[in-house]
Structure P
């Protein structure tokens with residue numbers, strides 16, 4: 001993927017940037033880890049960017065399908081073309 005110009009964006013609660021702060025408009029692949037455990041160290045190290053998903057209250061982790069939906073929504077929102 002990297003050779004094809006696709007950026008790897010992983011989600012991690014240890015990420016320095018929030019998902020909403022990343023530019024998700026270019027070619028990218030989302031990498032999400034398992035619930036509770038997250039991504040393995042080597043997988044995380046191979047990502048070009050890491051992003052955290054902001055959460056409110058006492059929620060410590062999200063179901064991977066919910067996290068995927070949030071990431072995809074943000075990528076689509078950023079790519080939206082204004083009329």
Structure Q
């Protein structure tokens with residue numbers, strides 16, 4: 001689960017699909033029969049991502065997450081010299 005999922009609302013930002021996929025065919029038919037509704041949902045989902053998931057927001061989330069996680073580590077972390085930093 002991604003950190004922003006709780007902010008997304010079903011039928012506002014996406015069409016919800018059950019894990020068992022039982023109603024998928026019905027949902028596809030709904031989207032085909034309600035083209036404008038499906039387009040509006042897709043646009044709101046895209047707009048949400050565009051407005052709320054800037055790289056600086058994602059970096060801030062990961063920085064906070066890793067800082068909190070580092071407080072739980074009970075061993076000394078040793079950097080692997082073969083790894084390289086990747087910057088956005």
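A value of -0.62, -0.83, -1.14 was derived for log10 I(q)/I(0) by the Debye sum over Cα atoms at q = 0.18, 0.23, 0.33 Å⁻¹, for residues 10-57 alone; which structure in P, Q was it taken from? Numbers along the way, then the final one.
Values: P: -0.54, -0.85, -1.40; Q: -0.62, -0.83, -1.14.
It must be structure Q, since only it matches.
One of P, Q was used to compute distance in nm of label points 7 Å out along Cα→Cβ at positions 26 and 74, and the result was 4.9. Which label is that?
Corresponding structure: Q.
Here relative contact order in percent (Cα under 8 Å, 6 or more apart) was calculated and came to 25; which of the structures P, Q was it taken from?
The correct label is Q.
Quick check: -7500 is what I get for helix-only ellipticity at 222 nm (-39500 (n - 2.57) for each DSSP H run of 4 or more, over all residues; to 500), calculated from one of P, Q. Which structure matches?
Details: P: -7500; Q: -17000.
Of the structures listed, the value fits P.
Given a value of 49 for percent of Cα pairs over 23 Å apart, calculated from one of P, Q, which structure does it belong to?
Q
Quick note: the coordinates plus some simple rules give every number you see, no bench work behind them. Remember, it's a predicted structure, so these values are computed and weren't measured experimentally. Cβ atoms are built from the backbone, for glycine too; each structure is taken alone.
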